[in-house]
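Novice: Structures follow.
Read the figures in this text as sums done on the coordinates, not as results from a lab. Just so we're clear, the structure is a prediction, and the values are computed from it rather than from any experiment. Cβ atoms are built from the backbone, for glycine too; each structure is taken alone.
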Structure P
Amino acid sequence: MKNTLRQVFHSSKFLVGFIIFVAILLTMFIYPLINPGNPLEMIGVGTFARPGTYVSLYDAAKTPTETLRLADADDKRLAKQLSDEDRVAMVEWFSATGVDIEGLDISDTDALLELWRANYDPAVKPKGMTQAKRNYYKRLDAAIKEVGAADTLIIADTGEGGALEKQGAITKTDYVNVGQVANVKILPLGTDNFGRDVLKELVSAAGTSIVIGLLAGLVATLIGLSLGLLSGYVGGICDDIIMFITNIFTVIPGFVLLILISYSIGQEQRGAAVVALVIGLTSWTWTCRSVRSQVISLRNRDHVNLSKLSGHSLFRIILTDILPYIASYVVMAFILQVSSGILAEAQLSLLGLGPKTTEVPTLGLMMNWAMLYSAHTNGSWWAYFPVILTITLISFSLNLMNTGLDQVFNPTLRD
């Protein structure tokens, strides 16, 4: 056993896949300790908040300030104020009013603003420009001027006839220490369409999908192994019946059968365990065929014949004289079944046939939510790309482990 394990962990492919998979598992266990709570909790009112650190403006305004005079502060404010759309719109204004813009680089904020301040006149009405467009340029000009304003006032409703009262002012040189602000939330992957923390949701979803893959792989491997052992060793009419059933399942496309069964169950009954069971019940055929072929090559070996002559039972012969010789193959089949189960759940959930959406997140459900709310078209990459990457890493690590095991246990592939 020790020698076998030593050979397995000397395989570079298995080792790399094992490290990736263990890293994913450790993240699943450790991150919830750092960031506990319900992964489906909706912390955002809006949808698809960008990744970053969010600071409560209410608490920041009440936090003691320090005065810092940064030389490039105004330049950064102006550069942040002007979006790419605003810059293009300013160039359109210059073109409509006949301003020479040859050699102008719209990414050069200073040059763009200098040209704007020198030429923009709200009274000018370029030919063919709508009133709504002119109002947009007025608002843009006011926003640019506002960046250069000295103070921002803090006012409050006194409650007496709706009167407002000045509470204080925030100058451009006022800064607060983020560590002193009462409420700061770090969202490394932003929020999804429901305003939920994507990273917390992703960690929980990866764990659920791996559990589904493990259960589906276990069910499929047990069914395939049991039927394959019986069919290969007993032979005769038992082999014919099992192969007949296997051929029926083989002829019907497995994923189509999976869709039909999942649809017939209904949304309310489709928990993670039920989905895993359905996947396992529809994906055992190739394991059964493979195990059968392995057993047929073993059933007439000398040690098996000797066990028959000794009067050992069918169960004992299969368990002690055949199964140990195909154990490594069964382990590799199980790893592939786990990978297939995770991918099958993702495919089902993309079609809206996955587990109930109100219980636990899965990688497939996260993809389904991102697709339904058009994350791929509105630029909200954080809602779907980390999910795709996680599915890829899990499948890649499992298949890499399987390839490493195959190199160790398959004599034809050994160096």
Structure Q
Amino acid sequence: MNIKDFITSIPVKKIGLKELLTPDNKLVGLAGFVLLFMYLYGALMALIHGHHAYGVTREHPWGLLIVMYIFFVGTSTGLAIVGSFGHIFGIKIFDRFGLRVTWLAIAMLLPGFAIILLEIGHPIRMIIYNMLSPGLTSAIWWMGTFYTLVLVFLIGEFIFGLIGDHKNSRLLGIGGLLADVAAFATLGSIFGYLVARPAVNGPFLPLYFILTATVAGSYLIFLVYGIMYKNNFPKDIEQMLTTLAKILGLLLAVLMFFDYWAILTGLYGRLPERADTILYILSTKSYWIGEILLGAVVPFVIILMSKGKNLGALVWASFFGLVGIFFMRYDMVHNAQVFPMQTMKIREYQLPPSIVEYSPSSTEWLIALGGIGLAILIYQIGVKLFDLEAHDEHH
């Protein structure tokens, strides 16, 4: 089969542009278009003014766009992991995920790329020199390379699944899963390698990133299926989500265990900078309300009290859980930079260090929120164009 025949064999639903862009859920669709406009306006401001449009500084060079990049690609990784339960590992109850979760992973990955593109000073130059002079000792180079492979694998897995070639779809799915885990673990290692930032430096970060990614992917699945079925789930979907809820409960327990020991070991010995940063973290509402309460405790309690069967409450908890995941990403990036780097002055007087403050600019917020709009519209277009509803029914 030549390339032309292969492309024409991909089943695409023949609908007009109006039908393609008309969402099943009008409110979600409207939000998608409004947020997309925000992204385009923010991108225009970034292109005109460069990094001066952002709230980042030399003391705090990583900002909201880095946060949202980690949020999107991490959630995509989590979706790939959860989606592999049925397609790759053969757990029958998860077969109903089908290609919907794969497309959802693509829809989350692409906005991550669109956001990081505006954070990089010279994206075209990056693409050129990424190939001409690869930095093989750079974790950031490997992360970018892995995520390029992830996108290729995910698209290939999705297309072969559409045409019914499940053997090749599964092989590409395995490749995508391995590349995805490697990519996000490498992203975690970028923080783990920060020897100059002892509050985040350490070997557990890559594993922590994979754990939080799987939690984020699970949250998004509950939210999407809750909106899709308006919390009135068919029996087989209900059984599948109940099983996923129990897995999510276990993951949340492990996550809270991680958080407890990260805080305790950070405080132990009161090492300068490390302990100061941990004490700062413990003083913030974003940690207690965002990360702990919304991101872990509330969903965990709902799962524990209902044994994973209260799916309606869990859908709502998943929405707030994703908000909590955002705060996890935000706090990770901000807290890594909150203690100022100091010069090695010996003879001159130097003021005691103070916390480095950071506030995202309006342009950063426009781009960040606009990424959500991109994800909504990409997902909605895929649902309509590839008729994923019919594919779900087939499964």
Structure R
Amino acid sequence: MLYSKSFIFTLREDPKTAECISHKLLLKGSYLFMVSSGIYSYLPLGFRVLENVSNIIRKHMNSKGAEELLMSALQPIEIWQKTGRHEVLKDVMFKFKDRKNRNLCLGPTHEEEITEIVRKYVSSYKQLPRILYQIQTKFRDEIRPRFGVVRSCEFIMKDAYSFDIDENGLNENYNKMFSAYKDIFKECGLEFITTEADSGAMGGSASHEFMVPAEIGEDILCECEKCGKHFKETENCPHCATKLKEKRMIEIGHVFKLGTKYSAAQEALYLDNSGKRKPTIMGCYGIGVSRVLAAIVETNYDEKGIIWPKSVTPFDATLVCLDEKIKSEAISLGEKLEKTGLKILIDERSEGAGVKFNDAYLIGSPYMVIMGKNYVSYGKIDLEERKTKEKKSFSEQELISFLKEAYNK
């Protein structure tokens, strides 16, 4: 893609509204547009990253036998009244009446709706187990939106739901999702920890959180630096008595064993093999997709900008052309790289070298390819790895081979 034709408009100054590193860099790098407090548009760069994260999620969810669907954002309040959560979540719900005087809300979550769907179509133990998931926008009337997309009023979540005939089935699916989450977050380039958690408004018998250490985290865990274990409480380590150290965390995923809380209240029943009607046993599994973007940036940046992991980067490399005379050759090289399956941003603009380098560092592609004096004089193309700052020089074919190998193309 040619930079001059792309919808990328980086900022020279730090945004005054930015509250943290990820917020600042995503706004400055033209990944997000702030519509209002807690409300954001994903610009083309941001949408590319969002899609990459979503596709990683899809890959691992599908590998565990889960099926994707898409539920409605509009929900009737009546289904929430069945579980009593219209009162539990009333402070964060966006509620209103339509022209037909129906009481509706914008879905803050989808346990009630998915239970209604399964109630309609599943009636026998022969139709179970099932795992259904979606990637969709949720809406919550946050009292205090903070830190960009970390805590916003409109956010993207992957929510999955398992349905089983007994606790053994639930445990099996819970373990499948737990394993999938580990694989998802590893592939996204995140270093994370897991911990037992309170089920809160979701209910159920057990839950675990997936968390990323970050200064802006709203959750606090206590770490034993000797054992490497994490705890919710600030007592000394129960294993070795070492004094625990508090660490701030961003929650990026949460899994729950719901049991029959929703299926019993909404009469999502099935006939067992003896003809007896029983409520399905449910699990719920959430990932804050938009939060993952912020968590990646919070843990992958330097003083110049973002450093995207290869798996989620909007472009595999930024090709910077520093001489108007070789612009056509730079575009030709970019096109050759793209034919191998690589995503290349070709900066052929009539801008100074400083501007181009600053934008390339800010945008954060894993590699910067430079065509300048070395190419004009010796036919050599320079390459800088964003994370390690290691620099190399290649012939055209050597460069193509190097990047193909780096991305297994």
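Novice: Of the structures labelled P, Q, R, one was used to calculate distance in nm of label points 7 Å out along Cα→Cβ at positions 25 and 305, giving 1.1. Name it.
Specialist: Computing distance in nm of label points 7 Å out along Cα→Cβ at positions 25 and 305 on every structure in P, Q, R gives 1.1 only for R.
Novice: Can you say which of P, Q, R returns 5, 21, 32, 26, 12, 3, 1, 0 when P(r) over Cα pairs in 10 Å bins from 0, in percent is computed?
Specialist: Q
Novice: Which structure, out of P, Q, R, was relative contact order in percent (Cα under 8 Å, 6 or more apart) calculated from, if the result is 32?
Specialist: The read-out comes from structure Q.
Novice: Here is a follow-up. Assuming 1.4 is distance in nm of label points 7 Å out along Cα→Cβ at positions 97 and 233 as calculated from a single structure, say which of P, Q, R it is.
Specialist: Q
Novice: Still on this structure, I have one more. Tell me which structure, out of P, Q, R, gives -23500 once helix-only ellipticity at 222 nm (-39500 (n - 2.57) for each DSSP H run of 4 or more, over all residues; to 500) is calculated.
Specialist: Considering all the candidates, the number was obtained from Q.
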